[in-house]
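Structures given as structure tokens follow.
What follows is calculated from the coordinates using simple rules that are stated; it is not laboratory data. All figures in this text were calculated on a predicted structure; none of them were measured in a lab. Cβ atoms are built from the backbone, for glycine too; each structure is taken alone.
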Structure P
Amino acid sequence: MTIAADILTQTRLLGRTGFAATRIGIGDLADRSLSLETCVATLRRALDAGLNLVDTAPGYEDGFSEQIVGAALQKTGLRDKIFLIDKIDHHNQPVAAQLDGSLRALATSHVDLLVLHGLSTLEGFEKASAPNAAFDQLDTAKKAGKTRFRGISSHHPDVLAKAITANLCDVVLFPIGPYVDDRYRTQILPLARKHNVGTVCFKTFGAGKLLGDNIGYNRPLANRPRGKLSSGGEEQAAPTLPYLTGEECLHYTLTCDPDVALLGMSFPNEQDAAFAAARSFAGPLDDSKMADLRRRAIDAIRGKGPCWWNPNPTEPA
């Protein structure tokens, strides 16, 4: 693994897509407590830093995320430089109508990757891969020029393995971090590489559970105080329970070496913390450090509610 002078602008080919994607991707864009203009400016701040992959979905903040992305990409010449991921939230409903709604919200003629969102059961996979069902409809959208590539996001290694080996995906999205089912790291990453399928990975911070005393996305545990408001949103008080640092979590994910680590970028201070953690990555962690982080993550996640990104959310990873 080669570390660029600035990892934020380091790129690699995203599987068979041929797109040179930055190692850090932009996700978690919407906050209804902020104005559209503020959110657009925050997204453009990440793009100005050199990041070139953006993830959204119609269900994120009830369409607000797509609005933000659409407005941000109206800057002259910007759209063609960005790899844009959007999703189909309802697998049993016609893909075309959902995609057309997203394209209107995004003010674009096409997305680069269209993903079946949260396809996380084998039963759901079988239904989606039946004739004329969701995967076939993704192909129809591809032939119509409304998406360049197709894929899934999933919270189940078995589903990912079936989709990859059936040649149904150009890119897959799934969890990688110190607290995820280890099959994502030991089985799905190598399988995707073998089949030249791109990998975009999330849950580096365990939805924030690994970083503080919260049940995910900065929602505090009972009887745990919040911190004061800052320009980046409502911060929590310093953790009193076991925790990992942002640098440790991101260095773990970068050592696992997915094509793209998708991080939350809703606020400037979130961006700055992510940028600093990425830039401090000097190279892959050794096996003993990786194992230590997995052990510590079990302590850091304990008592903070189910981890929905794992097949068995209430069991240790």
Structure Q
Amino acid sequence: MMPGTNTHRAPGASAEHPDRQPPVVLLMGPTASGKTRVAMALSRHLPVEIVSVDSAIVYRGMDIGTAKPDAAMRAAVAHHLIDIIDPTQAYSAARFAEDAWRLVAEIRGRGRMPLLVGGTMLYFKAFREGLAQLPPADPEIRRRIDQLARERGWPALHATLQALDPETAARLEPTDAQRIQRALEVCELTGAPMSRLLSAAASTPPRPPILGISLEPSDRSALHARIAERFDQMLAAGLVDELSALRVRHRLHPDLPAMRCVGYRQAWQYLEGAIGPDTLRLTGIAATRQLAKRQLTWLRSMDGLLRLDCLRPDLDEAVTAAIEAAVGQPGGLP
């Protein structure tokens, strides 16, 4: 038995009902919506194993700025897809989908309930719908795009993307450098908009039933207050020192995907002397609020989700009840 795994089986999966299997549960929401806390509460009532859906938590050594589950949490319940690569490496949505479905099969095979938790919405999309076989990164094209961005700015390149692929551009902020770069790169490599290639992947064979739960705030200002409080806690816990130590251990540069993560990007600017401590705090909070806005935009575009107010005082009970109700339906989830 793996660490952090309790012994009871998932509801509906028993010797008496061998055809009943635990559902695949997606617990989604913007940053600071309480996903980790709810997931830990669920683990005390249901035999879950947690699969992280977070493009930053995959990096070893990036603990403070990612709000990574601590050792006690990971000892209490099995977690997957945490600390799997170094900050110098890359991890894609396609690789996530492959890894996550493999883990789902393994977890269900143990008679337990896969609980996918996080806020990287592209990963959720890849998991639910599949992804087209997009071409691998081309370093020369990326260098050329980065040079254009230095000369003209990312908003100008966003305008270029708007002309080439309006559907993708519509869901990206004009300053979302990493995704603008990738969309332009795909256009150049394939001669087709990335949105068209992604749509083609929707015809993949159906997967096992999924229960998607989205934690969304009824009061955006309350979420913003949580974001500010959490970023202050990260700074007090040593976010800047953590990044400084990572720069000693690894050959990092600011264009790496790991270093573009919210919080680390601002801490990098601080260590380079480009901004002071007050600006570090203000820009870090602002960037996190923008991230939450993008996440909520993604969630609004997703169909078939059970949407719960992340600010409700009985949130843990509401999520637990939703899962138990889904399991209790004849034949499992619809």
Structure R
Amino acid sequence: MSYTTKLFIGPMSLNIVNVAIDFCEKNNINIGLIPSRRQIDFTSGYVNNWKTTTFVEYVRDKSKLIVLQRDHGGPCQGDTEDDGFTSLAYDAYNGFDLIHIDPWKKYASIKKASIATASHIKSCYSVNANCEYEIGTEEAIKEYQPEEFDLFIKLIKENLNNNQWNKVKYGVIQSGTKLSSGQNTGTFNEERLKQMIDVCDRYGLLSKEHNGDYLDQNQIEIRFKNGLDSINIAPEIANIESSVLMKNHKIKDAIFSECVKSDRWKKWFPKDFDLHKNKESIVLICGHYVYSNPRISDIIKDAGLNEEVNHKIEIGINRILTAINNTG
């Protein structure tokens, strides 16, 4: 894989995947696609009815420039509670470039999470010795301080042999990003950012921040000027697609109805949120969960909005990359 990859985006729809592929081919650059287990897994997923195998085949057939990374691989990260090993084995076997090992939904302590992370890396390594890894997690799952992050990485390194450790490439740093109701609700801490990046540097890892959505140009630039290597952005890109689709009232009403049925909207809004008074917000932020529903996909297809959707997604990707590249 290429270590010039600075932007990783969530593949929440067929349109987003196609635009990312075309953007890479047109500009000869690398962009990462980071499916979560709920989006695409070995037996299920809400994105385009893909499973791990068919998703990898689709992307690889169209581009060698896309970096494929499993996002939040591990126990309790899918639609059903499990130990994560089978899902990760499929990722390794099918040739993901990178696998994010994230056991933090099951293990709360630094020590237990480090042991679990090392165990998953060993398991994947036995399937495919070419896979590389990202370790750590975002603040919404488990907040940690720089000294805890340092201990976590140290314990993982001690639990791996040299060949396995050399496949660990990224560490997830935390500087205050959190998402809620279509906004970045975190409080940025520049000093914490620097300290986290310093931890990665000490272990020879590249730094990556999750939940980089809804940041303005300056907020992106300051992170990369301080040495951040890469960033994950997902809901913001899906938001762009939904903002176009919801102009069509038939699509908006249908998406809203299916979103309410799915209950997936509850992840992004407070418990007292009145969804019926905020139909636009539900569609804008959660519409991507139901794009592959046959009823919705047929309505979208008939509306003929894909060209406009793809154009707006490309503009969004270009905006983010421009901010990143402004830092040199």
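A value of 4.3 was computed for distance in nm of label points 7 Å out along Cα→Cβ at positions 219 and 283; which of P, Q, R is the source structure? Derived from P, not from the others. If distance in nm of label points 7 Å out along Cα→Cβ at positions 59 and 299 is computed to be 3.5, which of P, Q, R is the source? This figure was derived from P.
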